[in-house]
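Engineer: What follows is a group of structures, each given as structure tokens.
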Structure I
Amino acid sequence: KKNSILVEEVGIQPYDVYNADEVFLTSTSFCILPVTKFNWTKIGDGRPGPITKWLLKLWSEEVGMDIVEQAMSHLR
């Protein structure tokens, strides 16, 4: 609401994912996780999309830490 983001929760089918410009998942542990492939098929151009990046930036600012950097630090 604070950033005027319209959210609509709907059921989706695999067709919707295959034809999306970008996809992301949300959860407590991952916060916002970009999805770049579905069943080995590239989604969009195969990279996190602009909306996903924007939401990650907004959430990082909200919680006062770089969410992407935190996640990447666990891979090292």
Structure II
Amino acid sequence: MTDQLSRRQIREYQLYSRTSGKHVQVTGRRISATAEDGNKFAKLIVETDTFGSRVRIKGAESEKYICMNKRGKLIGK
């Protein structure tokens, strides 16, 4: 899907963690790599802007973006 005005691309993915052997999930403010394949919280929406070179990732179910807090820990916001 592409927004013609801003050239934004939006796609849905699952991120796999080789460390845990599971998929990354966003459940509210919590980010973890404990989801099974196909879990509704493991579906992530990746938005990219071609002009600003920005990438945003959010949980499709929780609608929370993956962010970092002041300590560098991943949180959903």
Structure III
Amino acid sequence: MSRTVLVHILGEESVVGEVENIPDPTDQVLIISNLRYRDGRDVTYVLPETKTVVYPWTRIHCVEILPTEDAEDVISFIRE
């Protein structure tokens, strides 16, 4: 199951993409598919036909794992 992540890259604008698994602490690189900026634009420093990008951890500040649509809790008020 792929997870959507927000990756903060040193000296660059944050990007969004999908990863197959949550990264392990022992991983040396982060492999991201369907790379795009947060607003949906194509990333300017990769070719438009690129499907997968490999980032070394030395270039990454942090990774945010975004909630899936299934995991989001719906809060509603029911008046009885």
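What follows draws every value from the coordinates through simple rules; no lab data is involved. Remember, predicted model here, so these are calculated numbers, not experimental data. Cβ atoms are built from the backbone, for glycine too; each structure is taken alone.
Engineer: For relative contact order in percent (Cα under 8 Å, 6 or more apart), which of I, II, III scores largest?
Structural biologist: III
Engineer: Separate question: Compute mean count of other Cβ atoms within 10 Å over residues 22-29 for each of I, II, III and report the one that scores greatest.
Structural biologist: II
Engineer: Quick check: 116 is what I get for volume of the Cα convex hull per residue in Å³, calculated from one of I, II, III. Which structure matches?
Structural biologist: The read-out comes from structure I.
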